[in-house]
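Bear in mind these aren't lab numbers, they're just calculated from the coordinates by the rules spelled out. Predicted, not measured: the structure shown is a model, and the values here were computed from it. Cβ atoms are built from the backbone, for glycine too; each structure is taken alone.
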Structure 1
Amino acid sequence: MPTPRITELPDTARALIEKASGPIIDLGTVHTGLNSSIAAVVRTRRGTLFVKGLPLDHPRVWTQEREADIAVHVHSIAPRLCWHVEADGWSLLGFEHVEGGHADYTPGSSDLPAVSASMARLTELRAPGVELKTMPDRFRQYVDDPAELEWFEGHSLLHTEWNPHNVLIADDGAVFVDWAWASTGAAWIDPALWLLWLIAHGHTPEAAESVASAHPAWKTAPPEGLDTLARVQQRLWDSIAEQSPDEWAQPMQAAARVWNMHRQHQQ
């Protein structure tokens, strides 16, 4: 479920930010994203930061620690983490602010090659020595047979959350944010998850698979694995859409159903 966004920075959180980065000159709330209580662009004399945070008693506060652990390993394709503080009821992450707009996933977008290129660079990074979920574990409840989980096994570091709000197009390429759901698994899973978002933004399944095929790991994707992932994604997004009162999940549910139908017709 989405986390309600706080539009007025609490005094306790402001004090923690100023202790880490100096007096705040200006700040603006970021309204995109679903998982942070605080998301703000903060300008101080030392520079501009993107700050995200959750109360320490929030059930998903572990995602803050996960992002902090991952940050040092993905700095080549993600904003640099400046600090992480946990005090006075808050867990706050301060990232170097990246100038850039959210990726455009629509057909013909000039952003798509940049996203694919940075995604390919991700495959070159070694999975960090921190505890991460595995894709077999994440998909376990959505398969017909536990043996199907073998398709998803692997040791590659995956981002997995390809909402365009998590992809910024900067001058030097695509930059990925929000690593809370980073996992390990087969390298082809990331481009396969990305293509669902492409379908949701207007691509046909054939066109989305064509874009995803530019990823170097796509050629390692077994057809049976893709078929299984398509079934898993339809079941997962059906579940999310059923539980969410908001409309954000509906396009993804429709995209997952379209891709699963496409994969069934390929068999």
Structure 2
Amino acid sequence: MKISPIISAEELQDLNNENLVIIDAGSGDAAFENYQKEHLENALYVDLNKDLADIPENAKNGGRHPLPSLEKFAALLQRLGIAENSHVIVYDDKNAANAAARFWWMLRSAGIENVQVLDGGFQSAKAKGLSLELKISDAKKLEKLSLKEWKLPLVDINFIAEHAGNPDFVVIDVREKDRYEGKSEPIDEIAGHVPGAINIPFKENLNEDGTFKDPKILHQKYAEVLKNIPSEKIAIHCGSGVTACHTLLALDYAGFKIPNLYIGSWSEWSRNEKKIATTH
């Protein structure tokens, strides 16, 4: 039986599983320093830039956070003590938008089925009184998994260029409205959006307290947009393939088949001028 991709702090507190692995997913030195100060008991740390991506010299080639090689990811899973039968709980301090949803997607795509994201993240767990610690735990010693392919669907810049704007396809940009409309761009060099892409900011997946909306509400919301279009004709993107995973997580939670991820996202598209018909 498939488990829910979202788990509450209360459910985690009651969980008793010898195959449990808890992951604190962060990005950058400040996040690691916060992890060192306090984290959930037995939680291990992964870093978006160092562990969950291979950062290129030029984001034109795959965007700012392209996927690491399968070999590198297999080595990470070995370091974390994650096996095919592990039950992985992953959290961050940004309501899953920092690195937790990205790691969830990568684990699922690597064939690890029992993966859940902590609803409300670290703040919720702390508020609910879950045990915290300073100690950095040791992972289980395991053989390295053999990963041959990413099992969840991916599309590239050529797919987006061919299909964005086609009424038989849906391309969703999950960035904030101002970035989508080209009114601001704090990270990439050009403001705007992929022609034909529609905007559903990932923050609309959440309640005001940072927890995910009820799956029935999410299903109704996205059903109105997707209009029974099959998952292979849907692509989700963001700035660099990180927060797009937040919406993929929400779609899975809502009962949809997980659609395509465009990992290069706006950070790649905006640097490939020949692909851009317009930026607004």
Inset, instruction - Kindly point out which one of 1, 2 the value -11000 was derived from, the read-out being helix-only ellipticity at 222 nm (-39500 (n - 2.57) for each DSSP H run of 4 or more, over all residues; to 500). - result: 1
Legend entry - Source structure (of 1, 2) for relative contact order in percent (Cα under 8 Å, 6 or more apart), computed value 23: 2
Inset, instruction - For mean count of other Cβ atoms within 10 Å over residues 86-93, find whichever of 1, 2 sits highest and give me its label. - result: 2
